[in-house]
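Okay, got some structures for you below.
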Structure P
Amino acid sequence: MSNVQLNSRTGAIALSDRVGRISVSSTLAVMMEAEKLRAEGADIVDFGAGEPDFPTPDNVKEAAIRAIRDNFSKYTAAGGTSEVRAAIAYRHATDFGTSYAPAEVIATAGGKQAIFNLISCLINPGDDVLLPVPFWVTFRDVINYAGGRAILVETREEENFDLTAEMVKEALTPRTRLVIVNSPSNPSGAVIPAPELERILEVTANHGALLLTDECYCHFLYEDKPFSVAALPGAKEHVAVVGSLSKTYAMTGWRLGYALAPAPVVSAMVKLQSHSTSNPSSIAQKAAVEGLTGPQDSVQVMLKEYHRRRDFVIERLHGIPGVTCTVPRGAFYAYPNVAAFLHSGDHPGAKSGGTASPNEMAKKLLREAGVAVVPGEAFGTEHHFRISYATSMENLAEGLRRIKRFFSEQTH
C-alpha cells in the first residue's frame, strides 16, 4: 500500500506547506521562456540572465583539467577541502584585510546555497528578516521557506536606491534576527558607501541581529573602491559574508560559492550541507583555488568592459522618452523605470494604452520585440524591469533599439 498522501478531494499529491511558500525563480523563468521561443526559431536578445559572457579564465580551466587527470574526483569534507577554505580566506584577507580561520569558512555549491544554508540555520518560524527593496529574487523566497517574515525596507529611487542606517533602525522589530545587505545591488546596481555600511553594522550589532552582506558583485564597482563591512574592527562576530566565484571569475556553471561567518554559524551550515548536497564538486574546488590565489587580471578586464557597457546602456535608456533610469554604480544591471507606460492609474502621465504591470510588459517585450528582461515584481518593485548588460555590445545595441521601438509603438 502506498504511503503517498493524496488530497481527498482532488486525488492530487499533497505537497508541503513550506514548498508552497516559494515561487520559481523569475530569472530562470525568463530564461526558460526565451529558450523556448528561440527553439521555435524566434530571434531573441536575452537581457534576462545575470551571467557573464566572458569565458572562465584559462588558468582556472587548466586547474580543473589537472584535477581530473590527477583523479581528484572523490568526496571531500562537506564544507570543502582545507585548501579551498584557506584560499577563500586568503582572497578575502588580501582584498579587504580580514582574518578568517578555517572554522569560519564554508565552501558551497554556489552562493545561493550559502544563503539558503545560512538563513535555514538562523531563522525560526516567526522570526523577522530585514530585506531592502529592491532585492535579489531568492532572498525573500528563502526567508519564506524558513518560515520567517521578510520586513521590506523601502529605498528611494530618487536617492539612487541607497540604503541608510536610519532606514534599518526604523524597520527593526523585537523579532529581527537578520539584516540583509547586497552591495553592489542586484538588480539596481546601488552601492552602499563604506561609512554608511559601518553605521548599519553599528545599528544591527546593537540590536543583536546578524548582518548578512552579499558580496557577489564586490569587485565590480565603477567609482568606489571594493569594501567589506567584515573588515571593520570587531565586526566578525556580527557579520556573515556570502559570496560566489560565479561573477568574479565567470564560473556560473561551476557552482562554487562560500560563506565567512562566526564558527558556530559555519558549523551549523556544514551540518545542514552534509545532509543536502554534501561537498561542492571536487573539481570545481580545485579550479576555485586557482581562481582565488592565481592572477586577478581577468577581473579588471571584465570590470573595464562592464563599465563601457554600462555607459552605453544608460545613454540609450535615457534616450527613450518616458523611460528613466538611475545610474548603477556597481554590478552589471540597469533597472529602468517604465511607469509612464503602465496603466495602473497611480503614476502621473501613464499611457492609457499601456500594460498593467512590468510582468505583462516583459511578456509583451519578449513576444513582440524579441527581448527578454526580468520584471520588477520579482525584485519587489512595481514600475521597473531589469536589464543585464553582461552580454556583447552588438546584443546591447540591437536589444535597446528594439526596446526603443517597442515603447515608441506604445504611445501611438
Structure Q
Amino acid sequence: MKAATGSAVNLPLRAHRRSRIAGIDAARGLALLGMIAIHVMPQATEDLEPTLIWRIAAGTSAALFAFLAGVGLALGSRTARHSTVELAGARAALAARAGLILTLGMVLALIDIPANIILAYYGVMFLLAVPLLGFGARALSFLALGFATVGAVFSWLISDSLPGLGSYDPSLSTLFSDPGATLSALLVTGVYPAIPWMAYLCAGMAVGKLDLRTLDCQLRLGITGAVLWLGSWATSALLLGPLGGKDALVHSTRHWLYPGEVDEILVFGPMEDVPMDSGWWQVTLAPHSTTVFDLIHTLGIALLVLAAMLILGQRWGWFFRPLCIIGSMTLTLYSAHLLFLATGLGTNHPVASFWIQIGAALLLALLWRNISGFRQGPIELLTSRISSAARIKTLSRRTDSVGG
C-alpha cells in the first residue's frame, strides 16, 4: 500500500517506502493469519462446539481484508482529488489493478482448492470503486452505510431469483460455461458478494482519507469500531432472544431444519439449499451470512483492529514487525497459501500445518525483501507496475489533449 505524494508520474516505486504506515501493514498481516487459520484449523471441537479460532476469525478476517483494501485505495489516490487529470490516472490504475486481481482469482479457482477464494470478488469490488476515488470521507461513509443496509437487503431479496454457482468459486471456466451465474455470484450470491461487501471497501476508503498517524484519529476509529461491534452484538442478542427472533427463525425453517440446526447456522454460517427468506435473518451475526447486522458487526471489528494496530504499532513497532513484513505482501502470500492448500499437505495435522505456513510466509517475505530490495511482494510489484503504466498512459493522453 502506498500513500501518493507528489506526481504519480515521476515518483519511482521505492520512493513510497517511507510513507507506509506500519499499523496498516500489521493489521493486514493479522487478517492474512486469520484467513489461513480459518482455512487450516478445525471449525469445531470433538464435542461439536466451535473452536476459539472459529469464534474469533470466522468472517472477520475476510472483512478486515476487504476493509484494509479500501484504506489502501484511498491512501494511493490522495493527490488525485486535487486534479481532474490525476483522478483520471488513478481511476485507470485502479481499473488495471482490478482486472489483474479478478483474473488471478479466476485462474486460481480453476484449481481444486479446499477454500473459498476472495480474489475474484476483490477485483469486482475494485472495479465498482473506480468512480468513487474522488469522493470525500463523508460521502464514502454514507455509501458504506448504504451498502451495509440497502445493499444487503437488496441482495437478500433478489438472490433466490438469480442463478447460482453452488459451492464453486467463480472461475475462468464458469465465466465461459455459465456467465450469468458467474456474474450473479460475484455481485450477489457468492461467498463474498461485491454489492453488500462494498460496505467494507467504502468504509476503508473513508478511513484512508483521514490522518491515521494522529492519536486523536486512532482513538476515534477505535471508539467507533467498539460502538458498532458491541452495539450490533447487543441489539442482535436482544432481537433474537427476548423479542422472539430466534423462535421466528425456527418456525420459518421447520420443514428444513431442526431447532438445533438453526443454532448451528448462527454459529457456523449459512447452509447450502436452506432458505433464508425470513427477515429475521438480517439481524443475525452468522459468519459469511452477509446480513445487515453481520456487515455492521464485522465492520466494527475491522475498525477496532485497525485502531489497535495503529496505536500499538507506533509505540511498539518492533514487536509487530513480523506482522508488518507479512502484511506488506499479502496478495503474494495469500496466493501461495491457496496453492499449498491444493497439494493437500498437512491436512491431517492442522496445527502443525498452520505454524509451518506462517513460518514459511515470514521466511519467504524476508528472503524476497533482502534479495530483491522491494518491500512489495512479486505479485504486488507486478500489479503495481502494470497499474502505474495504465496511470501514466492515461495522464499522457490527457496532457496531450490539453496541450493540443
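Read-outs throughout are calculated quantities, based only on the coordinates presented, and are distinct from any laboratory measurement. Because the structure is a prediction, the values reported are computed rather than measured.
Computed values, structure above
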read-out	value
Structure responsible for 1.63, with Cα Rg over 2.2 N^0.38 Å, for residues 173-236 alone calculated and labels P, Q on offer	Q
Parent structure of the calculated result -12000, given that helix-only ellipticity at 222 nm (-39500 (n - 2.57) for each DSSP H run of 4 or more, over all residues; to 500) is the read-out and P, Q the choices	P
Top of P, Q by relative contact order in percent (Cα under 8 Å, 6 or more apart), largest first	Q
